[in-house]
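Next up: some structures, all given as structure tokens.
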Structure 1
Amino acid sequence: MITTIRPAAEADAATILGLIGELADYEQLAHEVTATEEDLRASLFGVHPDAEVLIAESDGDVAGYALFFHNYSTFHCKRGLYLEDLFVRPPFRGRGIGKLLLSHLAKLAVQRGCARFEWSVLDWNASAIRFYRQLGAVPMDDWTAFRVTGRPLENLAGSPAGQVPLLLRGARPVGELLKDDTTRP
């Protein structure tokens, strides 16, 4: 068996979406998947990619993937590497492919000067937790993850989605710009 790890290309969008679906089924979260191939193309291969993907292939067959992105540590003033998804298809499990993907990501983190490499795991996934512990990973039991999505996110933003004006660093609201615009005739 020859296993290779390669960066995903835009042509892999349908494959990645399929893998995301398989992971969601495994995690019993398929009802939460709204991603499309177009979404993946834009977010992974656009001008400013939001994340990166590694594809694991075993003897030419897609065996799994890892989707990751950079986060930031204020304590270290360095970025970190955050693993969002790690999935190995059932027929390929037990062959070391998950460890190869994690090892490849650890090398990337070191090469990129990251302060840490981290991820989350569902608390019912005992086999994954055992696997991660065997690699030397430690659970962050003193931290609790929080998430805001959908209507609560819109409520927190104070407005329905799409209606909140976004400001970039140093930008001013359009109304202020129009008041101060001395270049208008």
Structure 2
Amino acid sequence: MREAKINRKTKETDISMKFLIEGKGKAKISTGIGFFDHMLEGFARHGFFDLELEAKGDLVVDAHHTVEDCGIVLGTAIRDALGDKKGIRRYGSAMIPMDEVLSLCAVDLCGRPALRFDAPFTVERVGGLDTELVKEFFYAVSWAAMMNIHIKVINEGNNHHMIESIFKAFARALDEATAPDLRSDEIPSTKGCL
């Protein structure tokens, strides 16, 4: 089973996570930011990952440190759970509609961090989550997991719908990229390493 347990404690946050790639979509999330919890629950459910996350952050300041550090922890968990990446598909992509919104996410588990993020939010926050922190979260995941993430909202609309379709598209793309490739048990690179 490809899984990871991560603990990260700083002066700003205290985070513990259990992450299982071959899960059933079960989530137990507590970050203190209700809408963010909802997005992470959707990520687990639609990627068929099991995810337990407890985060205590300096929300009296704002949500930035909590959201960013959760991204670092999730990225670290993804990287650790994948190990040497032998036999994975490596690439994944998904286009997910949510009502009037359509979002695309493509990922490459290549060992190099990169984020392209194009989401034209029109409000400053949804629930208790600042919309600008969505990009910060995915940047942190990309950096810590050492993976490429490309996100684009193709048809924009309600900001709740945009964020939710982004998280679900990421879940489906990551599920595809981490899936075993039945044609090969080798590292999917001409370099011999990722």
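Any read-out appearing in this document is the output of simple, stated calculations on the displayed coordinates, not a laboratory observation. For clarity, every value in this text was computed on a predicted model and none was experimentally measured. Cβ atoms are built from the backbone, for glycine too; each structure is taken alone.
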> From 1, 2, which structure was distance in nm of label points 7 Å out along Cα→Cβ at positions 88 and 112 = 1.7 calculated on?
Replying inline: 2
>> By the measure distance in nm of label points 7 Å out along Cα→Cβ at positions 32 and 136, tell me the structure among 1, 2 with the highest figure.
In response: 1
>> If you rank structures 1, 2 by percent of Cα pairs over 31 Å apart, which sits at the top with the largest value?
In response: 1
>> I have 0.70 for FRET efficiency 1/(1 + (r/R0)^6) of positions 16 and 96 (r between Cβ atoms, R0 = 25 Å, to 0.05), calculated from one of the structures 1, 2. Which structure is it?
In response: 1
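For the read-out relative contact order in percent (Cα under 8 Å, 6 or more apart), a value of 14 was computed from one structure; give its label from 1, 2.
Here the read-out was taken from 1.
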>> With FRET efficiency 1/(1 + (r/R0)^6) of positions 56 and 120 (r between Cβ atoms, R0 = 35 Å, to 0.05) as the yardstick, tell me which of 1, 2 scores highest.
In response: 1
>> I have 21.4 for mean count of other Cβ atoms within 10 Å over residues 40-47, calculated from one of the structures 1, 2. Which structure is it?
In response: 2
